[in-house]
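So, here's a batch of structures to check.
A short reminder: the numbers here are calculations on the coordinates, not readings from a lab. All values reported here derive from a predicted model rather than from experimental measurement. Cβ atoms are built from the backbone, for glycine too; each structure is taken alone.
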Structure 1
Amino acid sequence: MSNRRGLLIILSSPSGAGKSTLSRRLMHWDPKVQFSVSATTRKPRAGEVDGKDYHFLSETRFKRDVAHGDMLEHAHVFGNFYGSPRAPVQEAIDRGQDVLFDIDWQGAQQIRNSALGAHTLSIFILPPSIAELHRRLETRGQDSAEVVAKRMQKSWDEISHWDGYDFVLINDDLDATEEKLRSIVTASRLRRSQQPGLTEHVRNLQTEFEARK
């Protein structure tokens, strides 16, 4: 086991608030931060690789894993199941590697309530304004006007769960928000729950102290 346990870093936000960009920047800042590979029951698309893009599972296998507690979180979306397998995440944090999750508030809540909840760091990204959120969705040019409208309708439901997170950042300046995100991760790595060797170190200090009497 590493001298530090890894973190389960959860980033959530409404679409357009900058979550994906901040996720990429965080992994560029520290390449040891790995992105969680989700499991799904949908069929692989052209070019997708099992174990890299997704873990592609049968519905029977997926439901069995959920029943056995082998999924940290899961959801049913547009006729398919999606979830985060527990085993690879457990292995990663045991060797001191942080795992990044790009999930919504429901998935975040499930992970916080899971067996690995003590090692979770949850961060919600807010836009500076609704008008700016709409502008970002329009100018990135990825979606039709209809899709942008649907994303905007959904945004308030996502924003309304902001108070269920450990930290909340207002992304009015991307560079400044990235700096704050780095600071949060750096400090959270030093939490007592992330340092498995602390108890033994304190015991050794006590033994040394007693020997000096």
Structure 2
Amino acid sequence: MILGIETATPRASLALYDRDADEVLWSRDFTTERAHNAVIFEPVSEMLEQYRDQLTGIVVGVGPGSYSGVRVGIAVANGLGLSLGVPTMGRSSLEAWDVSEDTYVVISDARRKSYAVAEVIDRRVTGEPDLIDAEVLEAKLSELAAGGVLLYSADSKVVEAFASVSLAHPDAAQLAERAGQLSPADWPEAPLEPHYLRAPYITTPKKKALG
């Protein structure tokens, strides 16, 4: 069975996909703003109690999304993979949204008065998300909506600000199901790396002037 881990947005989730039965046998989700690490280990422990010996692989959403959230998911995937001796794989969180369509656009608040617009076609991200200034986003969304493109965001503030955008989230079940469609030999062996829209913005304390 394949374990999916998705922690890129405030709504995080875990799911187990059974390849043979072609169904999700177990799933849990939880919502926190900045503390997925405080709650993720309880459902992980529950999963291990029931399915430890049946786990054959782990797939984790690598973002883009919350800086700390993505890192928590990757850390859990790496830890479980090493301790259980099963392969791990990273997939874009943009390709795993819990929506019925396979083609859609995701809008994210990229901070610093800009937004990220990512196009997903047949559950594949088409290049890097476009970073767009807030001033021109409205026109961009109107153009997309007029073309029949479905628009989603995991940010409630984005949904409230733009009527054409609906609320949705990436989901671990989507990750696990799609990873389960690949044979083990097709799983990449590359280390798990987070995908950020921008490099993390970190400030350092200013040096005090010597008096």
- Highest-scoring label, criterion being FRET efficiency 1/(1 + (r/R0)^6) of positions 92 and 156 (r between Cβ atoms, R0 = 35 Å, to 0.05), among 1, 2: 2
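Give the label, chosen from 1, 2, of the structure having the highest value of FRET efficiency 1/(1 + (r/R0)^6) of positions 116 and 180 (r between Cβ atoms, R0 = 25 Å, to 0.05).
1
Name the one structure among 1, 2 that P(r) over Cα pairs in 5 Å bins from 0, in percent of 1, 6, 13, 16, 17, 16, 12, 8, 4, 2, 2, 1, 1, 0, 0, 0 was derived from.
Computing P(r) over Cα pairs in 5 Å bins from 0, in percent on every structure in 1, 2 gives 1, 6, 13, 16, 17, 16, 12, 8, 4, 2, 2, 1, 1, 0, 0, 0 only for 1.
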- Task: Kindly point out which one of 1, 2 the value 26 was derived from, the read-out being relative contact order in percent (Cα under 8 Å, 6 or more apart).
- Result: 2
- Item | distance in nm of label points 7 Å out along Cα→Cβ at positions 12 and 140 derived as 1.8 - corresponding label from 1, 2 | 1
- Query: Given a computed value of -8500 for helix-only ellipticity at 222 nm (-39500 (n - 2.57) for each DSSP H run of 4 or more, over all residues; to 500), which structure among 1, 2 does it belong to?
  - Reply: 2
